Structure 1
Amino acid sequence: MCPASPILFDFYINDIFKSVRGVLVPGLTSRISGLLFDDDASILAESSADLQDALNTITEWSDTWEMAVNASKCGIMTISGELTTDMTLQGQKVNSTDQYTYLGYIMNSKWDVSGTIKNNKNKARKAVFAAYSFLRRTDVLTALKIKFINLVLMPIGCYGEETFGMSEARCKPIQSEIDKAIRMVANVGKSAAMKRIRDELGITSVFIRTSTAHERAYHKWPTSKIWIADLIKAPMKARMATWSTGNDEITGLSSTGGRWTAKL
């Protein structure tokens with residue numbers, strides 16, 4: 001493929017949201033029309049009418065640049081509301097959904113991380129099963145098996161870790177799958193003290209890894225040049241804790257040597 005193709009596409013797609021109204025977020029001075037990453041686009045709208053207007057804008061843009069949109073790969077997810085009519089994009093109906101995978105991350109209409117936790121757990125389980133013979137082999141160095149866990153299994157189980165860290169309960173389902181691999185490496189049973197074994201093998205727990213990523217994102221993202229920076233600086237004032245306010249409450253407890261001592 002010509003290397004100029006994706007570069008030119010990035011130039012073209014930059015103005016795709018130019019006429020999209022978007023949504024107004026309390027605390028921000030401008031509206032957010034949508035999100036772009038590579039060739040993926042996510043539109044934000046406050047009503048069914050606004051959404052159809054936005055889809056019409058995308059249709060006009062696509063027709064102008066002679067691009068076809070595959071509506072079957074698109075989905076509409078409503079938050080605290082219902083669609084009043086069918087939505088169309090380039091003459092194709094766009095179906096509604098309660099859950100959508102965006103860049104490998106599971107988004108749902110409840111706006112929680114349960115879908116991602118379940119997805120990561122299942123993927124980690126499949127990876128452990130696929131590596132069963134490797135982890136059981138006695139002629140393979142333990143150091144190599146540990147590297148496999150740290151460099152392959154952990155990234156699979158912790159994908160999107162910045163969003164679900166700071167909670168040991170949320171991390172537990174994923175940790176249980178990673179521990180299966182650790183038990184095979186250490187050749188121990190289910191009654192073994194896994195925290196001690198992980199420490200001896202040099203394997204960080206899912207809770208510590210995700211909490212560290214969450215904390216790093218909390219300090220790094222406000223300096224970025226994308227919407228997340230503004231959203232963190234102007235968090236919503238709601239009864240329920242948000243991603244950033246929850247971080248304030250938790251990190252204020254204790255962090256000794258990078259190991260979180262609070263049980264959440």
Structure 2
Amino acid sequence: MMGHPPKIGTVCLARPQDAFPTQAAYGEVDAGCVQREIEALAGEKDGSLRTYLMSNTVPTVIGPSGKLYITDHHHLSRALLQSFLPYDKPYIHRLLYLCINEDLSKYDEQGFWDEMQSRQLVWLYDNEGNNITVHDLPQSVKYLKDDPYRTLAMYVRQSYGFIKCGSKSANSKFPQCEGGNVTAKPYIEFKWAKLYRAQFPLPDIYDQSDQAQVIQLQSVLGQAITISLDPRNAGQEGFNRLGPKSAQQVTLDDHGCVAEDDKKKKKK
């Protein structure tokens with residue numbers, strides 16, 4: 001990380017491997033899709049990648065000793081870290097834009113994590129849904145472990161099985177987002193992933209290749225959307241209040257990413 005200690009409301013640059021995660025897991029297929037998008041943008045000569053990174057600022061909390069902890073966009077961070085970018089790309093295209101939302105550097109280590117937990121700014125579960133402590137959190141997004149059910153949650157969210165307010169498409173289509181005045185709390189996809197893990201115990205999915213994972217996840221996607229829209233889950237954050245008519249199962253490409261045609265439809 002560079003420069004003087006940042007202040008709340010400012011944006012600073014950091015290498016993805018230098019930002020401290022507040023979760024232990026990620027969806028490997030999900031991050032792979034973001035990686036493909038980053039690499040495609042890197043091939044453009046119009047600064048598209050830098051524009052993309054600047055428009056996807058990463059919410060960040062300053063912790064003890066000035067450490068910077070990210071509370072969202074872990075998949076973007078991991079994807080940027082593992083992306084293959086042209087050697088002649090300026091270094092700034094390899095950096096995250098961290099937006100400083102909170103400064104908790106006044107606390108000691110224990111007080112900091114107590115405050116983070118009280119504000120629900122840390123997700124203390126491993127990639128199989130087991131409880132962990134803050135001491136089990138990895139020191140870099142490089143060491144996040146794959147949770148396939150987090151990828152399933154991404155598919156359901158993209159299908160509007162549940163709603164993550166904050167995106168342009170969700171803000172414009174769903175009244176519960178109040179036109180952008182409501183922003184989803186961190187880790188919403190993991191909360192839904194817990195539900196799917198309990199409902200769909202997929203055999204050996206943690207030991208499978210990404211391609212094999214996608215086949216299994218796709219086989220239960222329709223059911224996962226239906227369960228998400230069940231009124232019995234109305235207490236879950238992001239429950240789609242418009243109901244089944246507003247949801248539509250996405251189509252996946254050969255890599256397990258949302259097909260380009262579906263992406264274009266969501267932007268309309």
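A few remarks follow.
- Which of 1, 2 yields 16.6 [mean count of other Cβ atoms within 10 Å over residues 42-49, calculated]: 1
- Ranking 1, 2 by Rg/Rh (Cα atoms, Kirkwood Rh), the structure that comes out highest: 1
- Which of 1, 2 yields 13 [relative contact order in percent (Cα under 8 Å, 6 or more apart), calculated]: 1
- Which of 1, 2 leads on mean count of other Cβ atoms within 10 Å over residues 26-33, largest value: 2
- At a computed -11000 (helix-only ellipticity at 222 nm (-39500 (n - 2.57) for each DSSP H run of 4 or more, over all residues; to 500)), which of 1, 2: 2
- Identity of the structure behind 16.2 (criterion: mean count of other Cβ atoms within 10 Å over residues 138-145, calculated), options 1, 2: 2
None of the figures in this text is laboratory data; all of them are computed from the coordinates on show. All values reported here derive from a predicted model rather than from experimental measurement. Cβ atoms are built from the backbone, for glycine too; each structure is taken alone.
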